[in-house]
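Dropping the structures in below, format is structure tokens.
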Structure 1
Amino acid sequence: MFALELAARPISYSGGSTVMAFSNNMQDSVYYHYSPNHRLSLGVEAVNNKYTDQNYTYWRATYLLNRKNSQHSQRNVYLEAGISSQGSNQGFASVHYDWETRRWFSGFGVKRVSDHATDYSETFFKVGIAPYLGEYGDLHTWLLLKRKRDTRLEHWLTYPVLRFFKGNFFMEIGYKSEIEWDTHLMFRF
């Protein structure tokens, strides 16, 4: 049972690769990373910045600062940083935290970005529940509520998000009329 609880959420494996795609009202991106070990991933992200109408690339690193597995939950703290192809003075730094059981999820993240047009930050909080407890290998579903703020916009936004994962595939999709779709797709191999 302990192994099933720990395997319920996809993680990066040493020597593994991941492809991700993100899309929201501010930008679209596709991101590839390789994990030389379970704590570090190195990659490249192609970004279409809708706010500035620019395309650029980030050279990125993600570091698992802390992971705590217990019999009933898992906690993760990640640090991320990226340098833009538009110059070493342009990039981002972020921290992400999540905690989950097989039934409950909570998480938050803060990202500070410096680009040629503006400096801004993005902050989010998520809470959620799994409506059923799947077995290892099943399709897992989460119902989440996300609260997000991008300092380029005037206010905080709150909206529902659906999260699905099975094996190495992960999908998260949310919608609010002010921002339209907020999606995150991921495949690990």
Structure 2
Amino acid sequence: MKILIDFFPILLFFGTYKLYDIYIGTGVLMTATVLQMGLIYALDRKLQAMHKITLCLILIFGSLTLVLHDDRFIKWKPTVLYAAMAIGLAVAIWIMNKNFLKLLLGSQLELPDPVWKRLNVIWVAYCLFMSLSNAYVAAYFSTEAWVNFKLWGYVFPLAFIIGQGFYIARYLKQDEPKAPTPP
């Protein structure tokens, strides 16, 4: 169900764009994201910082798109989001000497500190890649191509998550096997 909630706004945006246009799609995306965040809040009784940032950026860039009737704003939202994530993670680790990934996920995963640091650097590189990829497509391709890139570009996050899972798996502690009970 979580995956359905995560992809709900982008799927509605894509479908609405294909049926109508970028402006109606943007309005649907904004509405669906507000509903998505309401549902997440109802289920978890809180919103993560990333949820709040995403919601704000969608509402700001979506509003600019609709008010100014200029699709460049909604197309540049992912670039800004990923760049902000990369900068935030980089500043935290290299200037503030804090690891936000460990702060966010440390209660769920027990990993050695060097692994957390490498993961943070990997996330910085991934966010920069995603930011630059979106910027390139938004700047040099049609809106149709950008929308298709947004939909089919989800292969990048899926590949990243799977690769990260393989990387983390070798550092996770295995449960000790229980001794067999005598007959």
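A few comments on the model shown:
- Given 17.3 for Kirkwood radius over Cα pairs in Å, calculated: source structure among 1, 2: 1
- Origin of the derived value -26500 (helix-only ellipticity at 222 nm (-39500 (n - 2.57) for each DSSP H run of 4 or more, over all residues; to 500); candidates 1, 2): 2
- Highest-scoring entry among 1, 2, by Kirkwood radius over Cα pairs in Å, for residues 34-73 alone, is 1.
- Structure (1, 2) behind the derived value 47, 20, 14 of Cα extents along the principal axes in Å, for residues 90-137 alone: 1
- Here Cα Rg over 2.2 N^0.38 Å, for residues 42-113 alone was derived from just one of the structures 1, 2, and that gives 1.37; the source is 1.
A short reminder: the numbers here are calculations on the coordinates, not readings from a lab. What you see is a predicted model; the values in this text were computed from it and never measured.
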